[in-house]
Structure I
């Protein structure tokens, strides 16, 4: 039986969208140790689940290019969009519906053209209509000046894409991946996503070299603009990975936390939590080790590790259930919350609140970082924002005071008040006060200490006063005054958390 000619033409045109036809661009990507857009797509989505939108689109440049050239060089107008399933191997299929958006850097450097924006807007509308999470690859150079077919606009500033994308916050989880160069409009999409992953060697900037030079700000190489090391340090990038393969796998893993519980999990020996703290309260310990013991094995994934380092944020599971984890890290600033850490914690409260994720707060902080240098960083504004975000948190929040819980900082990371959490408890090592014990003694007993001339005698009095104040602020004392709900066995922390959220 002979095929109809229109069907044969359709099959031939379909093939021209694939990597096998676009051999030169595919080879160029591979020569740079990068993957093609469709290779990233095939790794991201479950097999045979992708329903593509606008596969036959080409750039709005018919007046300056031949049809064959448009098909070859502007395939899909530089952006692949569609419905899909992701992670249906570990979650039931009805929980894995998603949207994939893949920028294709091999098409006009991943720039954003007329039909490109139409495709992006349509898939975002559908994602919003069905409350679907989105994974987007944002590699590209921003706006495209060469779409000469468009005669109904001058600057092209009335496109709704960026407003549409930003408005998805709280409705559609948006996980963004970038690799290589991500500038201008592409960076705007990346930066306004909920979770941002980048590969080593990437560059991310709100303008590329051409725009910078055009603005009279100097001539720069693309590698000079927004190197990923800087963007990881300043909090633009949440997770830094080696390559696109690792980035795609990380995106799938992250998405899983928002898709529901896992039935299979492994538990660490919880008795290790009894001895994880040093005997001397002045010494530090590894908070990430504590977290790894507390949660299901290999389930903790951290965000913004190099930013606001006195606070650790990330996702983990306990008995397969997802939790946001926020924890003090006493190895940085003694756990004091500076402006960066306050920003980081506020953003994490907002993210978990937007998507119904319960949280665990593990507290060991002397409070907010204070002093003239801190105020120069806008501490009042940025730390107050943490109070706003944490107090508006509507899901279950379990607070566990590991050690120090002092001042406004301790209140801010548990919702603004020790009674704000669903359940507020402490390990026996917990200690509470309006400010750090040593500082409180220096301030409250300055007159008595200054009255002693002998340095050794003054030191002895200081130590006695510290010990007295420490005894008064111990966890059990706080519990007798109902400032917290309970003092718990560290080894039963998991059990307490699960009881509290049920």
Structure II
């Protein structure tokens, strides 16, 4: 029975692409469905299978199943318009406009206390978005690598928690905003780092990750996790930035020895190794294209949207996002939470990673920083995004929010009306059918399989409903995706009363 269900699912999708009912489709038909919905094929199993076909080579039904089966759920949602960003084209256009507007901002300056960062082109600008359904938008220098700097901190925290437990990790690091600079020589009242999102907390997280391994092995382990988080793309490691940061890290060394003096670290920790590991973590290189997938993995509760593999535990991600919301933007964290209302983490390379839970992740890179160490363009982009879309964590509390929600289809009212119509037909509720009709719902409306309310009435043997449709001149002979009329459905289900009534108008 289950196999038959999936067979029907495959057939339904295949028929929707086979517009000429010829029993075959082409490579372009599959690509078009994905691209129209913003889903890039790169990294997906579908792409690997499609590469085996030429543009003019027909694809039969059994071949179609083989092509999409590894990404069946994703493709089905794309074909039926059920991806999380329903109006992708409209959303993409508005995001592009925000990008163009914020590109005009030239205030701020690149970080200078790490010599290698000072050499970066200050005019670079890139914005990438990846939804939990792999829908992607990429604008600007999205393939240019940069060092992730402090955006390594949320991931290192997650790895430490997954390796141990949240309770264990927070024996060594707090959960409160510090109210001080990210590299301030300060600890909380218990002699611990205030939270994992500032330098002292980032160093502490590194002390908890695979402590039995050598520094090189720990770095390799973290890089492999970044590969999984970004959908199978192995990140780089900028040796020049690593060495430059290490040579100018007096403040971080001071933080480390300050925590050591307070006996804040676990037993048998080699502080020099931990700091070396920390500096290399900050020197990991990503592009916004890959970092947006990492952010989307966090938005997707730890499951990478590209591969479908769980990388982090959902409870770990929940805790991490809570800390990012309250502590992720240095001394601007409170303002950012108030104005933008989204978990985020910035880095002094000009990177900003933002998470919209259950929707998407964003990666923004623009090296010019404000006085608090956050990307000027990045913060402005986020503010404009929230001004236009109701992504703020508390926007749902507004009864009449004028902002646009791309998660809702433009024809949502019509879709919901048709859904209610079909349910009323199943229940034989003529009064509700009459009310829906008075509200403007077309009684001839079709669902994605081209089935009408008459099909439903015939299948369920709702004779009174059929009589109502006849009296109101509803079309009785519409064919669904498989060529079946309501009369065919009534016959198949041995609904003699419905058959008799429909034969009169056949």
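Only the coordinates and a few stated rules stand behind these numbers; no lab work does. Computed from a predicted model, the values in this text were never measured in an experiment. Cβ atoms are built from the backbone, for glycine too; each structure is taken alone.
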Structure with the greatest value (metric relative contact order in percent (Cα under 8 Å, 6 or more apart), set I, II): II
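Identify which of structures I, II gives the largest calculated value of FRET efficiency 1/(1 + (r/R0)^6) of positions 161 and 233 (r between Cβ atoms, R0 = 30 Å, to 0.05). Could the numbers behind the result be given before it?
Details: I: 0.55; II: 0.80.
When FRET efficiency 1/(1 + (r/R0)^6) of positions 161 and 233 (r between Cβ atoms, R0 = 30 Å, to 0.05) is computed for each of I, II, structure II gives the biggest number.
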Structure (I, II) behind the derived value 52, 26, 18 of semi-axes √(5λ) of the Cα gyration tensor in Å: I
Origin of the value 27, 15, 8, where semi-axes √(5λ) of the Cα gyration tensor in Å, for residues 225-288 alone was derived from one of I, II: II
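I have 0.55 for FRET efficiency 1/(1 + (r/R0)^6) of positions 25 and 249 (r between Cβ atoms, R0 = 25 Å, to 0.05), calculated from one of the structures I, II. Which structure is it? Could the numbers behind the result be given before it?
Numbers: I: 0.55; II: 0.00.
This figure was derived from I.
From I, II, which structure was helix-only ellipticity at 222 nm (-39500 (n - 2.57) for each DSSP H run of 4 or more, over all residues; to 500) = -10500 calculated on? Let's see the in-between values first.
Numbers: I: -10500; II: -14500.
That value comes from structure I.
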Among I, II, which structure scores highest (criterion: distance in nm of label points 7 Å out along Cα→Cβ at positions 73 and 433): I
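Of the structures labelled I, II, one was used to calculate distance in nm of label points 7 Å out along Cα→Cβ at positions 457 and 489, giving 1.1. Name it.
II
Could you tell me which structure in I, II was used to calculate mean projected area of the Cα convex hull in nm², for residues 337-416 alone as 4.5?
Only one of I, II returns 4.5 for mean projected area of the Cα convex hull in nm², for residues 337-416 alone, namely I.
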